[in-house]
Structure P
Amino acid sequence: MTVIWANSGDSHLLEPEGLFAERMPAELASRMPRSEKDPDGQWETIHIDGESFRRRLPSKPLRDEAEGLSADERAPGAFDPELRLKDLDSEGIWAELIYPSISIWNASLKDPELLKAGVQVLNDWIVEFQSHSPRFVCTAHVPLLRIEDAVAEVARAAEMGFKAVFMPVEPPPGMPGFNREDWEPLWQVLESTGLVIGVHIGTEAHDASTYNGQYHRGPGGAVMNYFETTFGGQRMAAQLITSGVLDRHPNLRVIVSEGGATWGPFLADRMDEGYAQHASAVRPKLSKRPSSYLYDQVYASFQHDRSAVAAHTAMGWNNVMWGSDYPHVEGTFGHTQATLRSLFDGVDETARRRILLGAFEELFPHVPAPPNEVAA
């Protein structure tokens, strides 16, 4: 057997627990998002600026229980960049687009000064992490409670060496929608710096005082909650297209991570139909059909989805890429090669390389090429 090398369009950092305490004044640090896990590891409490909520943690997939892997054994390099590279080598993962973990909850902060200070601390630490290897493509945080702060931090991130930014699927409560002209300065600086917009699903802002960690309860609730997280990324992609953002900024590139890929061709068809059949009501008028922007400027990563390969091979979407979700428990660590073989055995070599390596290389051409496939 040979190693199948793949780039990951969806991976995560695990932020050090003491990061804010070490680098921010105590009063501010205590208000930043943090997690307290129950001793049994089944629940955690998320604290956000004086408010908190509890949620159930993902359990180990059955395949890991069969293999006897503990949580720590799943990803020994989760907190250590050098050990992480060893994990990646053992899995056949070359480069990664890396999102945050606990600091995804920054979207729920309500104080713009706190958010600005916290984001600067995070980005300073994240770029230190990224410096360990050109295989790490880390996403910079963007403080979205004031548009001028967002613009300034994107410019700073580009100067620091970031190649991508992390954005939630919708703006914070009280801010205008991403389809509004208010955000034009942000799109301008993102296009001028060449930073890729990384949109991770499940990043809607939540009011910690009322959030219960789920949309549905009762029979089927767990699966319903899981699949509904995908819709936010699709809505944001459609919003950037139909509002004319990608028309005005043809060099902007967007990746929607961890939300599958089969939705892309469906969304393209649906937008085109709406644009044509309801033309009298459509504003703004675009230079091309909506589907053209999706196929040219929007990318998507998937993990285990059997249908996602067909979004490229059968439905013609070039911008499909795979992602590992390392080091999260629902990711592929420990069985990456088996997952890739189940998805790509029998797939045309050109299509396989495009999904596993080429689409990622298109977004991040600075990343060195992986080694040739070698004997496992």
Structure Q
Amino acid sequence: MKNGFKRIVKIGCTALLTASMAAGCSAGAAKSTSGAKTITVWANGSDNVRVQFEQQIEKFNASQSDYTAKLEFITSGTGAQSLSDRIIAAKKAGQTDTDYDVVEVSDNDAATYLSQAGDDIFTKIDASKLSNYSNLTVQSSYSDYLVPYRGTTVVLAYNSDTVKNPPKTADELYQWIKDNPGRFAYNTPSSGGAGGSFVLTAVYNFLPEEALTSTDTKWEEQWDQGFNLLKELHPYLYQSSGKTVYPNKNQGTLDLLASKEVDMIPAWADMTLTQIKQGTLPDSIKITQIDPSFTGSTVCLAIPSIGSNEDGAYAFINYMMSPDAQNIALDSMAAVPVISYDKLDPDLTKSIEDLKISSYRMSSIGSLSTDLNDKWDSEIGTLN
């Protein structure tokens, strides 16, 4: 069995996903051709996240000779099995010594991992192995297992040429949508977190604040008022051929905003600011936050207990808290830093000076997010 599994690794893990096991290839702390031990870093999301990791990994690999990091990236909205499903399946199958060395995990993801795979799915963080740990200005809700490396939040992105006074509250936003039919869009929640945050906010604004950080299924019984609001808004949203259209993925709504087919959307702050900087979104696009705000979170790194290179994982996570790595995240994707701004390039921090993690409205509802998306698919996505 052991030799057979190594043979799979040797041919490039072509059987990476085998039925429900969906496990990572066994790495066995493999060495690169230079003799450095390989650290496999797993992440998922939009393309800007991939670009950020590629730049950070390049700098990390150039900075030392003990380890060589490589990236395994799953692009969101592709239909591929989710990263959490893969790792949870591998853990349940009893796999060890896999190449899941470092994994990007949000607080919301962590609730799913821990509830479905147990508290031992991640290695408890030993801060004494992280010399840069003292740089952190924020902590995860699961600080025993996760180390933050960037912040992110959904905001209201709008065309300032056509929207002179953007909504300041959620109620004002919903009224604006009704007053300006066809000029607002949000993506399907299962295809991207911006649309997911719009739906989550619309539903959870009717619930106690504690519900936003609870995985208790009792809250599902109180979702109907929010879903009635979403049904009420449905006919006022962006339309094509006489039917309401919910774009696919976060980028889908940004493309509508760029082409001026809509005037306002929920969007990730980092994606919006990056594309304005790159010129793919016009300078007329601005961002603002409403009250109660859309949801944001810290995005973290964890060490799966089924990985094969714990020492290398600590080395990589330590680098990600350094000013160098934080500047890369800030420059490449306008990520909100998790260390003090005075340690960073002041020219870079200017672009996000109004986005402070301390003001984020955090959400962590675990597997309830899947139930929420499924309910949206069946009740809202089918309205046409």
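Any read-out appearing in this document is the output of simple, stated calculations on the displayed coordinates, not a laboratory observation. All figures in this text were calculated on a predicted structure; none of them were measured in a lab. Cβ atoms are built from the backbone, for glycine too; each structure is taken alone.
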Entry that produces 20.2, 61 once Rg and Dmax of the Cα atoms in Å is calculated, selected from P, Q:
P
If FRET efficiency 1/(1 + (r/R0)^6) of positions 113 and 193 (r between Cβ atoms, R0 = 25 Å, to 0.05) is calculated for P, Q, the one returning 0.90 is structure Q
One of P, Q was used to calculate relative contact order in percent (Cα under 8 Å, 6 or more apart), giving 26; which?
Q
Of the structures P, Q, report the one carrying the highest value of distance in nm of label points 7 Å out along Cα→Cβ at positions 217 and 265.
P
